[in-house]
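Asks: Pasting the structures in now, so scroll down.
Please treat every number below as a calculation from the coordinates, not as lab data. The shown structure was predicted, so the numbers you read here are calculated from the model rather than taken from an experiment. Cβ atoms are built from the backbone, for glycine too; each structure is taken alone.
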Structure 1
Amino acid sequence: MLAERSQAIEITLDGNGTPHQSVLLAESLELLAPRPGGTYVDATLGPGGHAEALLERAGENGKVLGIDRDPAAVAFARQRLARFGDRFTGVVGDHRELETIVREAGLPALDGVLADLGISSLQLDDPARGFSFQHDAPLDMRMNPASGGPTAANLLATLDERELSRILAEWGEERAGRRIARAVVRERAVRPIETTAELSSLVSRIVAATSGRFRIHPATRTFQALRIAVNREIEGIPALVHGALSVLRPGGRLAVISFHSLEDRAVKTAIRELTHPCVCPPDLPVCVCGKTPQVRSLTPRPVVPSEHEIRRNPRARSARLRGLEKI
C-alpha cells in the first residue's frame with residue numbers, strides 16, 4: 001500500500017561526506033510497480049538513486065534509461081550504476097524532449113517513467129553552481145552550465161523591474177517581490193549583483209525590514225524563483241507528462257515527485273486534463289467532442305513523506321508524489 005513509507009537510500013556525493021537520500025523511494029516504486037524485464041525511464045536522473053532501485057526491481061533483463069540536463073549528474077550516475085552494465089544508459093538531455101530521446105534510444109513502449117523534479121543534492125551542495133545562499137559563489141543556477149543560456153546573474157542584470165517583480169511573485173510566491181525587484185534595480189545601477197552572498201544579503205535586508213521572524217531563510221523564495229526562471233522548470237512539466245503518455249505502453253505508469261506548490265499544481269493540472277479531456281460546454285447533456293480519457297489517475301490526493309522520512313531527510317518535507325496509468 002502507498003501508506004507504507006520508505007527509508008531513504010543514502011550515498012556519498014563527490015567524496016565530501018554529504019549524503020543524498022532518494023525521496024519517496026518506496027512509494028514511487030509501489031506506484032510504478034516495476035516488473036521483471038521491464039523498461040523504464042528516470043527522466044530526472046540526478047545521482048541515480050531512483051534509477052538504481054528500478055534496475056534492482058526490474059531484474060536481470062530490465063533496463064533503465066536515465067536523463068538529466070546536468071552532465072555532472074549523468075557522469076556521477078554512470079559511475080554509480082556501472083555494475084548494471086548495458087542495462088543502464090545515461091544521457092544528457094531535457095525531460096521536455098522525453099519522446100524524442102526515447103525514440104532515438106530505440107526503446108520499445110515503456111513500462112514506466114519516473115520524474116523527481118526540481119534541484120538535486122548534487123547541484124544544491126556544490127558551492128560553485130550558485131544554487132544556494134549557504135555558500136558564496138557566482139550566481140549561475142543553470143542545471144546545465146554548458147547550455148549557453150542566461151545565468152541568474154544575467155537575469156538580475158537585464159530584467160526590468162516589472163518583469164523581475166513578476167518572476168519573484170509568480171515563481172517564488174514572494175510577497176515582497178516588488179520591493180526586492182526595486183532594490184535590485186537600484187543596487188545594479190551602482191554595482192552588478194553577481195554572487196549568492198550579495199543577493200542573499202540584499203534580499204534579507206529588504207524582507208527583514210517588514211517581516212520579523214522567519215520560518216525559512218528570507219532569501220529562499222527569491223532563489224527559488226530565479227532558479228525556476230533560469231531553467232524554465234514549470235513550463236516543462238506539461239511536456240513531460242504528455243511526452244510520457246506518448247512513450248508508455250497501455251498499462252504503463254508515470255510517477256512525478258514535486259517539491260513545491262507550483263510544481264505540484266502543474267502536475268495535477270496536466271493529469272486532470274488527460275483524465276477529463278472533454279471540452280464540451282458544461283450545459284450540454286452529453287459529450288459531443290469525442291475526447292475520451294487517456295489515463296487513469298493513481299493518486300486522487302498526492303502522496304507525502306512520512307514523519308520518519310522527514311526527520312531522516314528534512315529536504316523531503318515538501319515532496320508530493322502523483323501518478324497516472326495509461327489506458
Structure 2
Amino acid sequence: MIEIPILSICIPAYNRPLWFRRGLRSIVEENLACQSKIEVVITDDSDDECCRAIAEEELNVWRWSYEHHSVALGMAENWNRAITLAHGRYVMVLHDDDFFVVGGVGRLVATLERLGNQYPVLLFGVLVVDSQEGVIKRQVFGQDQFLSPHESLIRLFSDSSFVRFPAIAVQRSCFEAVGLFRPEWKEPCDVEMWMRLFAVYGVYGLSAVTVAYRVHSQALTMASFNEQTIGILLNLFKELSLLNLLTEEQLQECKQLFFYQYILAGAWRQLRQGHWQAFKQVMALLEIPNIKVLACPQKWWSLQVVFHLLAHIG
C-alpha cells in the first residue's frame with residue numbers, strides 16, 4: 001500500500017517556466033529527509049508542455065504527478081484540479097512564481113507532524129519579495145496562536161493581505177467539507193474561500209517562515225485593481241454579514257480598513273513600477289460611491305493624503 005503523504009504541494013502552472021523551475025528547486029534542495037512525506041502535484045494551463053520536461057529534470061526521485069490542459073482551465077479551476085488530484089493529509093498551493101525559503105519545506109513538514117490534526121487550517125510566515133527576490137517585507141505572526149472563527153474573520157477582512165496564498169496549508173478533508181474555490185467570485189475567490197474555511201475552523205497562525213511570495217508586474221493580481229473587483233469585494237462583505245459572526249460596527253470598521261489598504265496597496269504597486277496612469281486609475285477607485293462613503297482609517301490617512309495629491313498632479 002502506498003503511504004499517504006503528509007503534504008501535497010500543488011503547483012498550478014501558467015507560462016512561467018523559469019520561475020516554475022525555481023519553485024521546484026526550492027522544494028528538492030536540502031529536503032531529501034522530507035521526500036517520503038511529500039507529493040508534488042502539477043496542473044498546467046501553459047501553452048505548451050515545457051513544464052513537464054522541467055519537472056522530469058528536477059523531481060526525478062520525488063513523488064509527483066503532472067497534467068497538462070490543452071484548453072486552459074483558468075485560475076480557480078486550475079487550483080481546484082490540483083487539489084482534486086492531491087492525496088496528502090494537508091494541501092498547500094504554491095504558485096509558479098513563488099518558492100520556498102531555505103529550510104522552509106522542512107519547517108512546514110515538521111510543524112504538520114508536531115501538530116497532527118489539531119488545527120485544520122494553518123497560516124505560516126512569508127517573505128514578500130520582488131521579481132529579483134529582494135525582500136520587501138517579512139509578514140509573520142509574533143507568536144504561534146489560534147484565532148477563532150470570529151477573530152480570524154476580523155483579521156481577514158480588516159487586512160487585505162492577511163493571507164498570502166502559498167503560506168496557507170489546509171487539511172484536504174476541509175475542502176471536502178466546505179467545497180472548492182468558486183470561479184464565479186473571479187479574482188477575490190481566494191478571499192471567499194478563506195472566509196468559508198475560517199468561519200468553520202478558524203486559523204492557527206505560526207511565526208515560522210516557509211515561503212516567499214513574489215510581487216511583480218506579470219502577476220494576475222496586478223490587473224485586479226478595478227471597479228469590477230471592488231464590486232465583487234463589496235458583495236463578499238454582504239456574504240460575511242450573513243454569517244452573523246461580526247457585529248455591524250465590526251463589519252463597518254473592517255470594510256474601512258480593508259478597502260483603503262487594498263486600493264492604496266494597488267496604487268503603490270503601480271507607482272513602484274512607474275505606471276503613472278495606472279496609479280491614477282487605481283486611486284480613482286476611492287471615488288466609487290460605495291467606497292467614498294467610507295471614512296479613511298487613521299492608519300491609512302497620511303498615505304491616502306499623499307497619494308491623493310500625487311494622483312492630481314498634471
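Asks: One of 1, 2 was used to compute FRET efficiency 1/(1 + (r/R0)^6) of positions 126 and 294 (r between Cβ atoms, R0 = 30 Å, to 0.05), and the result was 0.60. Which label is that?
Replies: Of the options listed, only 2 reproduces it.
Asks: While we're on this one: Say we calculate distance in nm of label points 7 Å out along Cα→Cβ at positions 246 and 262 for every structure; which of 1, 2 gives the highest result?
Replies: If we compare distance in nm of label points 7 Å out along Cα→Cβ at positions 246 and 262 over 1, 2, the biggest value is for 1.
Asks: Work out the source of -11500 here, i.e. which of 1, 2 gives that when helix-only ellipticity at 222 nm (-39500 (n - 2.57) for each DSSP H run of 4 or more, over all residues; to 500) is computed.
Replies: The correct label is 1.
Asks: Something else now. Please state which of the structures 1, 2 yields 15.1 when mean count of other Cβ atoms within 10 Å over residues 190-197 is computed from it.
Replies: 1
Asks: One of 1, 2 was used to compute percent of Cα pairs over 37 Å apart, and the result was 20. Which label is that?
Replies: Computed on structure 1.
Asks: As an exercise: volume of the Cα convex hull per residue in Å³, for residues 70-133 alone, calculated from one structure in 1, 2, equals 129. Which structure is it?
Replies: 2
Asks: Could I ask something else about it? Mean count of other Cβ atoms within 10 Å over residues 94-101 was computed and gave 23.5; which structure, 1, 2, did it come from?
Replies: 2
Asks: While we're here: Ranked by mean count of other Cβ atoms within 10 Å over residues 22-29, which of 1, 2 sits at the highest value?
Replies: 1
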